[in-house]
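Please find the structures below.
Bear in mind these aren't lab numbers, they're just calculated from the coordinates by the rules spelled out. The structure presented is a predicted model; accordingly, all values stated were derived computationally and were not measured. Cβ atoms are built from the backbone, for glycine too; each structure is taken alone.
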Structure I
Amino acid sequence: MFPVSPFGPLRPVAALVLSVAALVAAPAALAVEPFVIKDIRVEGIQRTDPGTVFAALPFRIGDTYNDDKGATALRSLFATGLFKDVRIEIEGQVAVVVVEERAIIATVTFVGLKEFDKDPLTKSLRDAGIGEGLPFDRALIDRAEQEIKRQYLSRSLYGAEVVTTITPLERNRVNVSFTMTEGEAARIRDIRIVGSKVFSESTLLNLFELTPSGWFTWYSKTDRYARTKLNADLEKLRAYYVNRGYLEFAIESTQVTISPDKQTISVAISVREGQPYTVTSVRLEGDYLGKEPEFQAFVSLRPGQPYRGDAVTETARRFTDLFGLYGYAFARVEPRPEIDRATGQVAVVLTAEPQRRVYVRRVDLAGNTRTRDEVVRREFRQLEAAWYDGGLIKLSKERVDRLGFFKEVEVETNEVQGSPDQVDLVVRLTEKPTGALQIGAGYSNAEKFTFNASVKQENAFGSGNYLGIEVNTSKTNRALVLSTVDPYFTVDGISRAFDIFYRTARPLNSLGDAYQLTTPGAAVRFGIPFSEYDTVFLGAGFERTEIGASAGIPLSYLNYRVLYGANSNAFPLTLGWARDARDNVIAPQAGRYQRVNLEWSPVGDVQYTRINLQHQEFWPLPFRMSLGVNAEIGIGKGLGGKPYPVFKNFYGGGLGTVRVFEQGSLGVVDPTGAYIGGNRRFNLNTELYFPVPGTGNDRSLRVFAFADVGNVWAEAEKITGASLRSSAGLGLSWISPVGPLKLSWGKPIQLQRNDRIQRFQFQIGTAF
């Protein structure tokens, strides 16, 4: 919603009016001979507490009344903002304070409001002095009406109208109603770039976030004109030319034309390209703290190369960051090009002024309306009352961003007035929904639709704790899981997780017989951070597995039941390690995620060990594309002379493993026709993301191509290339309000004759 600041100046204006009124009214109390006050009466109050009036008076019973005290009293009472008129009448030795109260706002309502959320708008108005129970001020109302109109214009609603209605009520109250006629948003019909010769107009327009109306602009809203967005696009255009050596590129004019019906907009941009320049030298000037070689190593521009503005900016940024590591928060690095137009050459001079070393006085948070302050503060590595460290601030920002609770995390550095060696950090947060509904489904001729769902809250009650309920109703795997994670079980950052589960597995059986495997249990895990990116996990649990008896029980399960009984108790111990250096948890564009998990059950009816290894890598690519690769390996082994328990097998096929193949259908097929998995699993997933045409730089909606390969093998099987399964296809990724949604359709590439195929699948959940 719109900021509070536009309303800020209203109170001083109102105060000035009141002060003038007080001065005008003051003569009513002048020309009075001083006297000792024997009594004070207040008349005219209806809602205001008399104590409020007496508290504003500069005199009491027994004091000497004079003209100066009377004038001061009038000014004080007007300054409260509660009264429309105030006068002091003298009756003998009695001071009578006569007031006329301002009307009080009973309600503030909005009619026709669709574009903005009601609650933030109500809060903004209240902060500006317009809200239930506050004194009515017509000047504030008029100013608010103009600000609301301006906000509509920022959203391309040029035909929007705002009408304010004031309805008097009994007891000197009023209702304030804002009636909005929003109309339709104006759409961009076309954008033209005039004067471009070196690069085609289509190439340059692909840089813009603003786009003419198209197929997907109903979602991205990139065809809605906004001056701020256009300015940002113009900066991208300027940067594109400067990064290719056109140092003197200039935007000569920008014309925005709106149609008479205020429904379409045309944008025309006139540019002058200039000539390209080549770098001859890069020099350092100024104070570099005697560390010129360290700074020289960060220069990314070399002689003989075309002048690149991004390289110059990046070099200056690196210099500033390096100064920040030494505690110089306000260091200035000014790039200055020395141009020789005759030869088309340029010398780049980097002048540095480190200013002064500072320490952080205070870290303030803004924007976290749901998330508690402590959840953010415990991720900060830059401490209050410590020397400013740019590296720690950057690390702190990354840690807060990796929480996954915020759309944006920005850190501002502000000077402290009167203290040149102190700064305040302001962490501006934009929260996003942290609850997620995860849904997965697939379709095949045999199973028709399969379904699983979970409800998760990553930031339960703003505490930073995880709370989740998982329900799976598919034929093959049914589960009810309750999970909770406290990421700061100790102040040192040791996490604790509880899982309580009840799982029922029904391996696919071609005979269609009812068979199930029931596993209730519980587990507790602790996560110990060893670095900013590395965490070691320790855990213990209990599982009781019951192999049900039926006519269609798979032979492998029947044999295990005969040899070791229908019920098996296990006490698995877990040891794991994870490193998360991704730039974003939900939709990563760059970075790496690694995980190793070892499960060991040395005692009980079931003795085994199994290990899982996972590696994810993400790379940003040109043209707003990105590449992601996920690899997983799982191996299980029986202990104590016992075979690996069949009910601990790995499964493959479907979402998260090899798409296109039906969920859990890869691996060993029992003589009864059941898919029972295996003790070894491998899968490799590759996804290439590219933006949807017409969405500009919006990454919440993207198209991807995928290729998967993998399989599951039994202990006696030999792993060969011919035994692998593979698939490829296309999909759509959307960061929806309930979580990342993926739709995929593909075809098998390498398969066997009896494999089960699901060409269409979708999920709402994690990246892979």
Structure II
Amino acid sequence: MTLRCFFRLFASAMVVSLVSSCSTTKRLGPDDVLYTGVKKIEIVGADNQKVPGSVKAKVETAVDVAPNNYIKALKWRYPFPLGLWVYNNWPNPEKGFKHWIYEKLAEEPVLVGDVRPQLRTKMIETELDNSGYFRNTASYELIYNKKNPKKAKIFYRIETGPGYLLDSIELLPDTCHLYHKIDSLARVSTYLKPGNRYSTDSLSVARTKITNSLRNLGYYFFRPEYIEYLADSTITPERIALRMTIARNTPKFAKSRFRTGDITVYVNRNQGGGTPDTTVTRRGTIIRMMPSKLRTGLIPGCVTFREGKTFSVSDMNRTQTYLSRLGIFNYINIEAIPDTTSATPTLDVAIECTFDAPYEASIEANVASKSNSYIGPGVTVSVTNRNLFGGGEQLRVDLTGAYEWQTGHGSGGSMFNSYEIGINSSLAFPRLLLPRFIGLSRRNLNWTRFTLNADLLNRPHYFNMAQFSASMNYDWQMRRYFTYTFTPLKLTFIKMIRTTELFDSIIGANPAVGLSFRNQFIPQIGWSMIYDRAMNRDNLINVQASVAEAGNLMWTLWRACGVRGEKRLFGMPFSQFVKGTAQVVYSRRLSGENWLVTRVFGGIAHAYGNSAEVPYSEQFYVGGANSVRAFAVRSIGPGSYHPAGDRDNNFDETGTFKFEFNVEYRFPIVGPLHGALFLDSGNVWLLKDDPERPGSKLEGSTFFKDLAVGTGVGLRFDISMLVLRADLGIGIHAPYDTGKSGYYNMRSFKDSLAFHLAIGYPF
């Protein structure tokens, strides 16, 4: 036996001995019992009727007390109570190293007396009363540990009794406008229907919704607590006769219906001071502190109030939103002030805005690495002018840089593998410029964007490629949850500056890939849509779809002019293809801040006419920090194809059809630190058969077998304005031949690992 093995065995024996000798109840008092969690919650409905999940959740919340060594997010009690071991067995002198260890690691025991199960049963009974189960009973029993009677779990038993239903609902008399509106709103409420189970939560939601509607109808000072309910359960067994009333202490002004009076907007300089300048417009008076760079018509276009019209809280919210979306103010406050001199109830509106700093600078960074020795950090430096011409125009310039080097075997004696630098600029106007093909109000704050981009990609062993693009985009919102973008013009120019003999040999062996790298123009027209909605606080959905076409208009014009064969623009061929993508992200709150997020993505592209292949920059790929995280970027596909050998290029691992599926469980750990468990799958395929890439064509019979699959864990540091993310992906299935049989076919566990550092959530 070697000395190293001896020490390992000795250390293991010492650890086992230490753990076995440690007690978690040594310091407990004679009457103290260590609480080790809830054994079971047994909920029995009347006549064995099913108890609603919302009621069960309330009961579980009432008894939700975490024992020691418990991860609440995972609802799991881990088996190594280090904190209790230290508390019970570690000496605690007044100072020194042992005192420091004790203070850092010791965890006081959670006792049954601390849980107070008697109080928990009373809380359960109260929750059931509020849910309409008035004949409920709740009890508990301590289940002692057979090996150590100083430990116990708690067993709760609940009998709900019958759920009381709403029988009759008496509303307010139709004697005034306020009562008439409350009556009308109550009649259409889904919560105030005969036959519904009585619930104080439902009644509270109903009166809150009624109040919100009233505040949009001029009753600005009305509050939910001014609506009261009187319930009588004595008339009909297991039925509730409900009556709605107005509280006696409701102030007179809360019953008054207000109209909008004078509207005044105060625009302050970000550095303070200045000389006031007053401008009267049809939507109010604008008082600017001069000097001020502000176009006169900008602010009125964001104000939705109308003098003399019924005052509405929704006008306050919309005005706040429209002013905020301009991006030029760091402080916006709207106040409604009663006009005591008016003969009728009137609210004057005072809007105070303070300019933000005219310039904003930011830096973003991300890093991705994989066990194949590649690492790739990137940095983006941005400068934004928030108000270029005084009308909320935003000029943004981004400088981007990224590089990738190989640190281990296969570096070929060169530290740098590739780098990319670029400059991106955009000028956005908060309105739709000509042509005005969309008849929308300016206050919806639609945008017209002009962009100019230049990018240089250098792969020293293969090529230098430059890409230039210019585009014009219209962004608008027609409905509450829908945002649209129309791109009437996007022109991209791709130029191969330099190629190496190695790259030429690779491309020569695969002409289809070579065509995707040729010098060319890409004239595009595109449309995209985003549907983003919170259906409720527990269900969020985001749907994105886009369609783009390239070259059709030019091909038609060239053909009309009699041009046959390959058609060119400025001596270069232009691409002709169609491309579409769709993505659905659904987020479901499981409990607290525990979320299950699911994503499905699909994309398709097809070249025709003037192009034999879709440009390389428009093809799809998988892998990386925001895709299948167990694999590097562009390292799998298309289909079951994989380049021979261990060559470090991935030029041919792109496709014209893409499918991706991701599911991620997100949970809080402590403070801003969150964790994640994820499962990713996906791949790309070709729509056309490529003999040089066998197995790459999309086939229904091999679709699921071709899906790369990986799982993993992650950490997120979320401070609201910034999310730092670290993900460790673990490969499960590679779609290509790895030399291993079975579904788990990774060559080794080490080679299946991929580590990614990034900013923001993956989806």
Structure III
Amino acid sequence: MNINYTLLDILTNNIQVYNDEKKELETLVITNGVEIPMIQRDYAQGRLDDKTKFIRNQFLKDIYDVLKYNQDGEKKLLNLDFIYGFIENESFIPLDGQQRLTTLYVIHWFLAFKDDVNFKLYGLQLFNYKTRQSAKEFLKSINMLDNQTKLRKECNNDLKKLSESIKNQPWYNLKWNDDPTVKGFLQTLQDTVLQFSDIHFATLIENKPLCFNFLKIDEYGLGDNLYIKMNARGKSLSEFENFKASFENIISKHKESSENFIKKIDGIWLDAFWGYALRSLPELKVNENVKNLTKKCDFLLLEFIKKFTEYLYFKDNMGDHFQLTDVNLEKIYSSEENMLLLVKIFEIITPLEYNKWSSYFDDIFSEKNMTNRVATNQNELNFIMKIFKGESFSHFENLLFFGWTNYILRSEKTDINDDLRDFLRIIRNFINNINQKNKTELNTELRTEYYSDIIDTIQKIELVNPYDTLTTKEFLNRQRYIDYEVNKYEIFKNDSLKKELLFKFEDHGALRGLIFNFNFGGYDSKEIKNIVINFYGMFNQLQYQDIIRLFLCFGDYTVKVGYSNLGEFRFFGQKEKWHRVLASPDGEIIENFRELFKIFSKEEITDWNLFIETNMSNNINLYKDNWLWYCMQQKYKSILDHPIYSKNNDNRIEIFYNQSLNSYHHNPFVFWFRYHCPAEIKKYINEAESCAQYSNFSRLHLKNGLQLEQINSTWQIYNLDKDFKSDIILYDVMKDCFILECENLIEDLIIQLPILNISKTIL
């Protein structure tokens, strides 16, 4: 007996199925909605390859057409075939139909968002990726009422940019950019926005136009009946079982090693992963939920094999895009060497207990500098746990994992020692060097097409005393990055204290291992210690505006970050974005910072304000008749609240919060008057108008209609009645405006603004 169901039926706990044995309808209890299990793959219908785009667009078109028919008064249904799953903890767990359900959910979410529907009324917050933490957090965030309200306000009825607006929200985690499910969700959402803007949420409810058949598989257990039922419809029950069958056939040509693999994957290795699974699901007892535990164990095994096979794929330079397909398995494991490496990695990792794996990488990596650790500037870097959780890897994580994998395969042990840490530190610095300047950031340029070349480089690094052996190998087109490590090694190779200090220095988040812009060769250990202490102290104790002031004491260090109609964009540095300045591959700031470091080396600085003022007084003449003179003054440093500025050939400056002409921008002095001048002066200013957008230069607008534009050492005043009389503010016939010549563009104008406020204007 087939009954039509909808996604909303599941989400609102409105499901009845026909019980074949009882010959009657049975009401299911699904109070917790839909939970996509870990065993299911990532949401794939949002991918950007041509095949998937075609399938997605056709699917969306079919759905749209049906909804449009119904909205126009013509009843029409679209049956989406069977959805298979079971009920657990009052949640529906789909084993087949995940992709269709997720796409349906995206459509429901958009229409509900567009029409400002109460999500809880229809259970729309009850769709979840149970064990994929990043996808789970993303769905939770987009379903929060406050987040939706702010998002709706930001979109301002322009839903075409909805996906991008989501990415720009303060609650959006940048790590989600690497999550395939989140990426797929946003892509499908964008396509939905473009097609479904004229469809109303109510259309989904009336006539139930989007339906499917529902099969609750618990009644079939895990025996032959279920296999028959599923396979009869061409549905695969277990990804891991299918993989094993295919894989065992592929490796059968390697008789001895394949027999060993098959025996152990169903024996001692399976036992180890069963233990991992049991400890990763502490709430479960084996006799209570064998089915879930078995799934978890299978998942852990398959995910680990996938990740290791990916390493072999790139090691052998087989392509620039890895997928676990039969074709790739055949290519990789036709080599008995690779087959033996797979056996070896299992032999190495399975002796370690789960609780040791859970902390193993904490003894290698740290987020920030720690003694005897490699800082990653990431919250977590536990490769095994990421694999076990089915989490996606960034390029950085992939390559560090490949480096670690290479090391333990060659050493045949998982021991943690200084050699391993030095080996991974070299790799960290090496891959962090593969970057490109992108506006105010140095963004990684790592791509999968580079993986094979990088793994080849990793293979050449020796396991014992890796720094000492860097000079014995040639690294071809990556030699420059290795040379950076060699140059550093020459400084610390005979001094363990220098080694510790330089490692601490390069671990700083503003450097991330890249210290080629700094020369420590002429300093002794004590001087280097002072430099490192002061470098950390500077960032720990000073606001970024004061750091900028200090840096300016040694010259205009700002770096070019782009061009616009307003001139060249330059960047001071800001909070977490110092990396762009200090690790710039152009070496634009080398000489400036070497002078600063000479001073740093002499002693530990305890009074940073005094230190800045002292160096400023010594160097302030560098900026005579320059707007940067004002930036360096304590009184006016708030001009530096915006770290990006444009500068044209006439030295006209506009300061920006971000590098976009679409954003509002200010002349630096206009900015100061708008936001930071005394209250008795601010009352004269029309704040709303005192900014600019696009390719316009900003002016200071007064409430009486006057407009003031800063040009060099003058304020040009517009809309002032020509009968205005002043010995200081004079009319310029050629420019057709009044001119205030200034020694101090801020203080001189403060004196004149009360006078200008009471003057007559021409509007």
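Could you figure out which one of I, II, III the value 13.2 for mean count of other Cβ atoms within 10 Å over residues 100-107 was computed from? Don't skip to the end; give the middle numbers.
Details: I: 18.0; II: 13.2; III: 22.4.
Checking each candidate, the match is II.
Given a value of 1.34 for Cα Rg over 2.2 N^0.38 Å, for residues 468-579 alone, point me to the structure among I, II, III it was derived from. Intermediate results must be reported in sequence, preceding the final value.
Numbers: I: 1.34; II: 1.47; III: 1.28.
Attributed to the structure labelled I.
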